[in-house]
Structure 1
Amino acid sequence: MRVHFEELARYAGEVTMVDGCFDPLHHGHLAYFREAARLGRPVLCNIASDDYLATKHPPLLKQEERAELIEALEPIDIVHTSNTGTVEVLKALRPKVYVKGKDWQGRLPEDQVELCGELGIEIVYTDTVLSSSSAMISSRLAPEISEQVSAYEAFLSTQSSESSERYDEAYFTDDWRENANNYSLEARRSIEGRNPELIREVFGGGRVLDMGCGPGALMSLLEEQGVQSDGVDFSQSAREIAPASVRERIHIGSITDIALPDRSYDLVICREVLEHMTVLDVQKAVQNMCRISDRFIYVTTRFHPGPNTLFDVTTEFDVDPTHITLMNMDMLRLMFVLQGCRRRSDLEHRMDWLNKGRVLVYEKI
């Protein structure tokens, strides 16, 4: 039986929920479903969206195809195809039990664990991890790691980015982007939506730095929220056209090596910037962000929509001719981990209110 999101509440406290991508579906999943059914309640399977699956590997089966297969399995009573995150489903459904494989023990996202505690949902970990879909794909489709590294090394030597002159006044103000998405304050106010308010709510006030701030629109919108911030941008034009209230707080320089003091800001923001940089410069920028931040780093960028390996990089010239680096999200995460930062998935969830899957939040350890 298939149910829609709006119907989940009718099963509150009555079902056991299982959750995942299930692509490809394999014998480990069947063992997982059987163990969930042995708990004595109807089993509802929440199936992740194609967009979420694409952050792990290119989908082999579309969500609807995965749902048809799982719906036909004996241990499964109810199927829900999700278009939101697991937390939203748990909140709407309020299952009696939430079942995950034992490989998730100790690494289940904090927001899921906290919500289950608040709602009285029992979390059960089953010892049924017989295989991994991602591992199966990797072992069959991905080339040897040494070949991947060699290809990556060769690719990095060919990358080059635009000079600061490319980001002139016309780049920021002309209506060449889709839907007139320019960098005027009023255009950005509409595009930003809840973001400035959420930045204040999630991260608090304190010392804030916007790295790659452009003409300072976010700085101005944060100022309206009572949060004063500084900015960094390597475009002199950006500073010249910035609102007068923030112009003098914009430092001209590259986010890869701007010489601001260590741990001088409580929050370092870097949004929609890294896709304009080479991978090597992204690595330098991450190192500099982590050096300057005293606590949080909040990043958004565009990621490769369907990487086959950790090292895959693509472009997005149809959106912006300077979008030269859309990398695997896990590669960018690895860069932060190697700087001694820890992921805050709970804060990522709060900041990703549009469910675009482009938010990273890290905290200094």
Structure 2
Amino acid sequence: MIGMESRTLYSQNLTFRLLRQEDKPFLYPILQEPETTRPAGFPPVQTEEAFERFWNGLTQYNTAVAILLEDRCIGYYHVHKYRTDNPELKDKQCVGIGFLIGRRYCRRGFGTETLLTMDAFLLERFDCIFADYFAENTASRKTIEKCGFRFDENYEMFFEELGEQKQVVSNVLTRQMPAGGKPEGQSGTAPPAVTIRDAVPGDERVLALIQTRSWEAAFRDILPADTLTRLTDSRTAEEMYARVLKNPEIRVALESVDGSPHGITAWGRNRSALGDDTAELICIHSLPGGWRRGYGSAMLERALAEMTRAGFNRVILWVFAENSRARRFYEKHGFSLTGKAQTAYGAEEVMYEKRLIPKEDDADGA
């Protein structure tokens, strides 16, 4: 039905293909997590017999795709027929989708990465995609909205397996939105193509350009004018990145949006003598024209995932005390103040920290 037979798709961190028998040992314990399954509309699967019934229903029509992280199944993305009463879409080829990711893999950007990859694939075959979520499921709402879906309707439905009447929010992503339906800043319905890769020697000039433009916009009211002018000298920044890219202790990433360089991140072991289990987010910069569109979140989530895979348990960062925009951004992503402060370039910096081990009650699914 969805054209994934003998197909494998790849994104920045994940691989996607149809579910196989080898995925069952990984998926079974995920489906036993009530905090994972209930937001997706069904109770946990408690027995092997129940799991076999669920598995057969999921895979019999080749519409369930495994979400793989380093060859380990961490969840699935499911496609099903969808009927809509929307008069603008009733004659279109529509499908509904749902996705589920195990709790230990949540809050790392994998839900967003899954939607961006699989939805782009489906829109080559179908006119529109519907994604529904329970009204109280804030995590799914944020992920779905971030990926370009727009609101379609609210409805109520009794979920027999849960034994509950639920309010459901329906959202749609179309190949070509009706007039007035485009998300702000996008030229069509599909979200911009965002890629993030490791920076390599030869990227110095573009890294310097992004940093200096970001600093000019972000710090003009925080740092003295002469200091900011010195810090945003492009040649000095380019020489600095030439040194950094030769340092194996610092990981630098370059983000592009629709093929154009947009943002950078750098991180490494902390420079504040806080122990070997603590990483430091050294910088996250992006061109000001793309602020508040989720691109910074994508960079941050990738960096945090890299830190976790590298064995770090905590991450710290320093931010100017007067940089309220950046502070709100980090607080939104779970960072909290440590109470430590220092002076840099004549302005006060404050330290934030975040635990890298996901909380037990985190869930990611729709």
Structure 3
Amino acid sequence: MPEAIASVRVLHLLPHQGVGGLQRSVIDLVRHERMDGATDEIVLTERALDTDGDFMAPATPVHFLGLTGARLAARAARLADLAASRGARAIHAYTCADLQLAAAACGGDGGARLLATLFERPTAGGFLERRRLRRALQAADGLFVPTPALQADWRSMGREPEVRLASVDIQRFHPQSVESTWRNVRLEDPGALLVGSLMRATDDKAPEVLIEAVERRQAAGRPTALMLVGDGPRYEALKARSKGSKTLHVRRRVLDAPGFYGRIDVFALQCPGELVPVSLVEALACGRPAVVADSGAVAELVGADAATFVPHGDVDAVVAALDALEAREQREERGFAARQRAVQRHALGRLRAELGSAYV
């Protein structure tokens, strides 16, 4: 092993530093570890830093692994060399692909510890792929999932993960009232109920349900607007749809996520397959009431009384939930309870303490 040029505690593997909740979650974790003196760093495994599409202030060095078209063995050798050169004691993976990459890099005596917090279900389809994934799981020194819903999925792969609930920095994400000139300039009625949703613009996020619910309220004489934030394959189409609309506003990203939650009145999500909605946890920490489509997994994560849960695709239910939050007093009451739940269950400090022993 070459002499290390630095002493790094953990290398965190991310496919990229885009606008997804996984990216925000890991960057917040690493940022605060470094604030406390830990030398955690991020390794981008699939895409180099993109100034137009990525978060720009992780407050930590970022390395691009490269060799994206190469075989696993070549990429693992490069990751192992990077870990050795940084003196890394552990490699922390968050996706199935990165878990297999890290497992190959950590093999052998004297290598870095292998840790995984898996934000997705097992994705390996064929027999050989599943066998490789099983081997990587068995090689992990620590295996975690951020929500109870994922525990059973990974148990079926032959390894029992520990639950470490998805967490946010409750000091950064906190209730605030943000005075915004945007309302006066962009909303037909600055006093309209502003619904916000922060989620990647992909086919499975079902923003049409929220768009229709807001349009129905507006047409019924109850001023309402919707702000969709998120980059992705559907961004351009949604942006085009917002042109000339009195109710729909679309942005690629927000640099100040806590400020975004402070400007909206209600947070909303419509996504049938979402298991780890980090943006929902952030909204709760910011004291915002939420209206969320859920079949059970999300309610299990944040608590059944932390938000108003509605059936997937039920526009009438979304309208009714927004109607129930029309009064400021109702929103403040629900928002206060949401903040309390986030502090109790999703404080980043608790997660950091739980992971600390696994890193050494």
From 1, 2, 3, which structure was helix-only ellipticity at 222 nm (-39500 (n - 2.57) for each DSSP H run of 4 or more, over all residues; to 500) = -10000 calculated on? 1
Out of 1, 2, 3, choose the structure whose coordinates give distance in nm of label points 7 Å out along Cα→Cβ at positions 69 and 165 equal to 3.8 when calculated. 2
When distance in nm of label points 7 Å out along Cα→Cβ at positions 213 and 277 is calculated for structures 1, 2, 3, the one with the largest value is 2
With mean projected area of the Cα convex hull in nm², for residues 101-196 alone derived as 10.8, matching label from 1, 2, 3: 3
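The numbers here are math on the coordinates, done by the rules we state, and not lab data. All figures in this text were calculated on a predicted structure; none of them were measured in a lab. Cβ atoms are built from the backbone, for glycine too; each structure is taken alone.
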